[in-house]
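Next up: the structures, one after another.
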Structure I
């Protein structure tokens, strides 16, 4: 199957894009920690808007592609209520919660100047997302490769394309 039409290849490519954003986030967090003044911190925190924009749109759409397109079909083989898919759904929810907290910390910075909470929240989010993607790439997607038929992959890809 052409990788541009293979839903697992598409999701893996998106994981690479997410990793790139997380690397940028980690860089910003290090700069915030080492900034010499509030003005420098303000400038760096303002640069986090590109991260926020990506997460608001692209990360959420990515999660929906997995939850609404891949997981239901793969769940026919490995179940949804328990096991790997259930863990991924729980982790998606946890990522959303951590992201909401991170965004609140950024939005509150102008009034509380609590840059350490931004660093902690961003680090927690980054770590969870990296671990989560690793599980999907090396466990869940391998299970999908073993079980899904070409027709099922085509159906999943159609659903993914409809979510863009």
Structure II
């Protein structure tokens, strides 16, 4: 089990150069040798997303007031802690609701059978996930009989899979 602090992640420009992402974990090497990858992104202005053909994306509002994603001409209001799923080659543009926000992005290559992102709150149990990420503030999570304190966007990573219980706060898990 590894505790990864958000502040230690290095920012990398988006594929389209219009934003910055922070890689949490992936099952291969970047930029393109992976079947799944998980990252956070700062969205500080209204902006179009990069195209990722052959990929399904799951987008979670991890901090901030949310965003409206225009996906192929249809608006989808994304609230804090919500998950929105779309294709990587969809035409997507983000419009901030009320100030900057931080997003959690899961990308899955076509053909991969994987669990979707899940949100867990106080008292809820997470079973056999590889990554747990603190969203919407600090959290306290019990993993392997050990209580782990995480700040916003900090993560616990265990490639073998882990079970956890959320004691304080809200997490996203994959």
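All of the numbers you see were taken from the coordinates with simple rules; none came from a lab. What you are looking at is a predicted structure, and each value in this text was computed from that prediction instead of being measured. Cβ atoms are built from the backbone, for glycine too; each structure is taken alone.
Thinking of I, II, which structure, once distance in nm of label points 7 Å out along Cα→Cβ at positions 24 and 88 is computed, gives back 2.5? Numbers along the way, then the final one.
Numbers: I: 2.5; II: 1.8.
For distance in nm of label points 7 Å out along Cα→Cβ at positions 24 and 88, the value 2.5 is produced by structure I.
0.55 is what came out when FRET efficiency 1/(1 + (r/R0)^6) of positions 64 and 128 (r between Cβ atoms, R0 = 30 Å, to 0.05) was calculated for one structure; which of I, II is it? Walk me through the numbers before you get to the answer.
Details: I: 0.95; II: 0.55.
Computing FRET efficiency 1/(1 + (r/R0)^6) of positions 64 and 128 (r between Cβ atoms, R0 = 30 Å, to 0.05) on every structure in I, II gives 0.55 only for II.
In this comparison of I, II, the computed figure 37 for relative contact order in percent (Cα under 8 Å, 6 or more apart) is attributed to I. One of I, II was used to compute distance in nm of label points 7 Å out along Cα→Cβ at positions 8 and 152, and the answer was 2.1. Which one was it? Of the structures listed, the value fits II.
Of structures I, II, which gives 0.70 when FRET efficiency 1/(1 + (r/R0)^6) of positions 72 and 120 (r between Cβ atoms, R0 = 35 Å, to 0.05) is computed from the coordinates? Of the options listed, only II reproduces it.
Output the label of whichever structure in I, II has the greatest value of Kirkwood radius over Cα pairs in Å.
Numbers: I: 16.9; II: 16.2.
Greatest value across I, II: structure I.
Taking distance in nm of label points 7 Å out along Cα→Cβ at positions 96 and 112 as the criterion, the highest value among I, II goes to II. A value of -25000 was derived for helix-only ellipticity at 222 nm (-39500 (n - 2.57) for each DSSP H run of 4 or more, over all residues; to 500); which structure in I, II was it taken from? Matching structure: I.
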